[in-house]
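Where a number appears in this text, it was derived from the coordinates with a stated rule and is not lab data. Values in this document were obtained by computation on a predicted structure and should not be read as measured data. Cβ atoms are built from the backbone, for glycine too; each structure is taken alone.
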Structure P
Amino acid sequence: MQSRKRVLVKFSGEALAGETGFGIEDSILKFIACEIKELILNDIEVGIVIGGGNIMRGALAAKGGLIKRTSGDHMGMLATVINAIAIQEALESYGLDVRVQSAIQMEAFCETYIMRRAQRHLEKGRVVIFAAGTGNPYFTTDTTAILRAVEIDAQMVIKATKVNGVYDKDPKKFDDAVFLSTLSYDDAMKDSIKVMDDTAIALAKDNALPIVVCNMFESGNLLKIIQGDTSLCSIVKN
């Protein structure tokens, strides 16, 4: 029976690129490693899903018409594996025990995703990074994050972004944007908000899984939120 807190943290691939917009920045890897290590030291079980947008986005790759959407999405899945291995290396350099599990079999690089094995890793205090999306095209890494969180029985999904939470409209474009500390799943699917894609939100709603949106670049944010400080984030729930 699960006794410790278990969470899944979703990072965007773009966040790894920093100001350059492409590739992986060492300073951000180190920052993420420090934040995750703090969670492990506080006896919190951690799963991670990382996007691949800093390297490849399937939908964008397919826009020109030369690359099919399915192939573009497969390329995006491979990008998430690259990012997962980078985060694994960073976490291990800080003394953490880490496993990467891929939805697509690639034994030379990582384990193939098996739900019970992932749960066992978490119980042993290992960080598990879920790579290659769901293994299927047309599904985002947001949907992957919710799916894996449900499968491993996580108590919440934390979407770590570049902003401190959710607003009723884009705060970068509108000075009168209003911060939303809590919102319903239906509100989270509105076009003006779009916390995650509709498939991800619907799956979270069906399983009453809270989604927390916070600023990943505020040191200590993740731990404070998991410990109950809701002033630092927005929460999507029933």
Structure Q
Amino acid sequence: MCSFIYNNFAYVYDKLTLDIDYRRWADYVESIFKKHNLNVSMILELGCGTGSFGIEMARRGYDMICLDLSADMLDCASEKAQKEGLDILFLNQNMCSFELYGTVDAIVCLLDSFNYLTKPAQINKMFKLVQNYLNPGGVFIFDINTQYKFENVIADNLFYEINDDVTYIWENNYNPKTRKARFDLTFFVKQGELYERFDETHYEKSYSDSEIMDFIKSSGMKFVSQYGELTLRKASPVSQRNFYVCRK
């Protein structure tokens, strides 16, 4: 558990993502490695958050570099890794302008971190860096929240969860013309006998499959496959999360 000295959202992030089975996600990424006969040792994770996926992969023997724009998230991630005695390099950098000292075998960008890039120029910059820091034949794996999910699940809906330690209200506003979503989150975090309120606003953008393919093609990378959520089957029209695999 991260100390409350960190940014409020970083503190509650793990509580709000208890439904994410990071072991299953790690199994899935490894299944992609196996399916495409990839020999992977060192992995870079873009948008690592509080490090749960990177920590799971490090447990499995991979050399992990985990990058995030939020220093508070990284403080939380580093604390978790240290408690397990895991040697992970955490970098406080932007996924559109990061720098490494060498190359890696695989780069992953998971849990719709890709959708947080709301301008095509940002995505093109990221792809350029991904290609630059991948070893020859290296793989880039990323997922997106699909247009179907934005239009039919996220839309202008309201979500909430109430429990003893943290309660949140998540209000969405989706503009179908710009295909941008605004997430307004209000949290009530228990502090002793009282609850502290704080607010966060996040933005994501919806991208079509054809736009994703154009980004890959423009980058000079080779498209390998598209999969539905945590499967090795082609995504359906009602898939809420799609995965893409491309190689240098």
> Of structures P, Q, which gives -11000 when helix-only ellipticity at 222 nm (-39500 (n - 2.57) for each DSSP H run of 4 or more, over all residues; to 500) is computed from the coordinates?
Replying inline: P
>> Starting from the value 0.80: which structure in P, Q was FRET efficiency 1/(1 + (r/R0)^6) of positions 65 and 121 (r between Cβ atoms, R0 = 30 Å, to 0.05) calculated from?
In response: Q
> Taking distance in nm of label points 7 Å out along Cα→Cβ at positions 33 and 97 for each of P, Q, which is largest?
Replying inline: Q
> Comparing volume of the Cα convex hull per residue in Å³, for residues 25-80 alone across P, Q, which is largest?
Replying inline: P
>> Quick check for you: by relative contact order in percent (Cα under 8 Å, 6 or more apart), which of P, Q is greatest?
In response: P
